[in-house]
Structure P
Amino acid sequence: MVITRVGPFSCAKIAGTLYAILGLLIGGLVSLVALAGGFGSNTSERGVLGTIIGVGSVIVFPICYGAIGFVASLIGASLYNALAGMVGGIQVDVQ
């Protein structure tokens, strides 16, 4: 079996969703670190800043990661389709 074409939009949807989930996980870790740093500070200003960064990272990271993953895989799938037409695609052996 030879893969000669990949649906760019379907590939981009899957990759965008996977990257959004990855962004949520990374945003959660950044949130925990920012909140821990904010609670460990002596001033209340840093505590508020840590809370804002912590909550913001859970919202911003998935959106950014998802958007970048979507666009990058859309471009990658389109380039694959163009090159597969020239060189013949990827050969996959299945049983």
Structure Q
Amino acid sequence: MNLVEFRDTLQAPNPPQDISIALQAMWYEAKGDWEKSHTLSQSLPDSEGAWVHAYLHRREGDIGNAGYWYRRAGKPAASGSLDDEWSSIVEELLAE
């Protein structure tokens, strides 16, 4: 699946069943369900979960908390648009 195909799934009522939990979190965030996305990202003990978690806190405006999660993910704090960051995260997660 590529980014365009992933975006197309946002028309469905549920995420594709064969995607990772991190991608499910990004899917729910794009659908406007920040809480579900946050719950999913918190359940992941790895750097992918931390990166999604960082993005979510940046989206909500909690930059200090986002910084903590970017460090846990081993990623630099994002400074571009939130939409660009969403796309970058999804593309990287899809490539794995």
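All of the numbers you see were taken from the coordinates with simple rules; none came from a lab. Note that the structure is predicted; figures quoted are calculated from it, not measured. Cβ atoms are built from the backbone, for glycine too; each structure is taken alone.
For Cα extents along the principal axes in Å, the calculated result is 63, 27, 17, so let me know which of P, Q that is. Numbers along the way, then the final one.
On the way: P: 63, 27, 17; Q: 34, 23, 22.
Only one of P, Q returns 63, 27, 17 for Cα extents along the principal axes in Å, namely P.
Upon calculation of Rg and Dmax of the Cα atoms in Å, for residues 14-61 alone from the atomic coordinates, which of the structures P, Q produces 12.4, 44? Mind showing how you got there, number by number?
Numbers: P: 12.4, 44; Q: 9.7, 31.
It was calculated from structure P.
State the single structure among P, Q that was used to calculate helix-only ellipticity at 222 nm (-39500 (n - 2.57) for each DSSP H run of 4 or more, over all residues; to 500), giving -20000.
Attributed to the structure labelled Q.
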Computing distance in nm of label points 7 Å out along Cα→Cβ at positions 6 and 54 gives 1.6 for which of P, Q? Q
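Computing relative contact order in percent (Cα under 8 Å, 6 or more apart) for each of P, Q, which one ends up highest? Could you put the intermediate results ahead of the total?
Working: P: 50; Q: 25.
Top value of relative contact order in percent (Cα under 8 Å, 6 or more apart), among P, Q, belongs to structure P.
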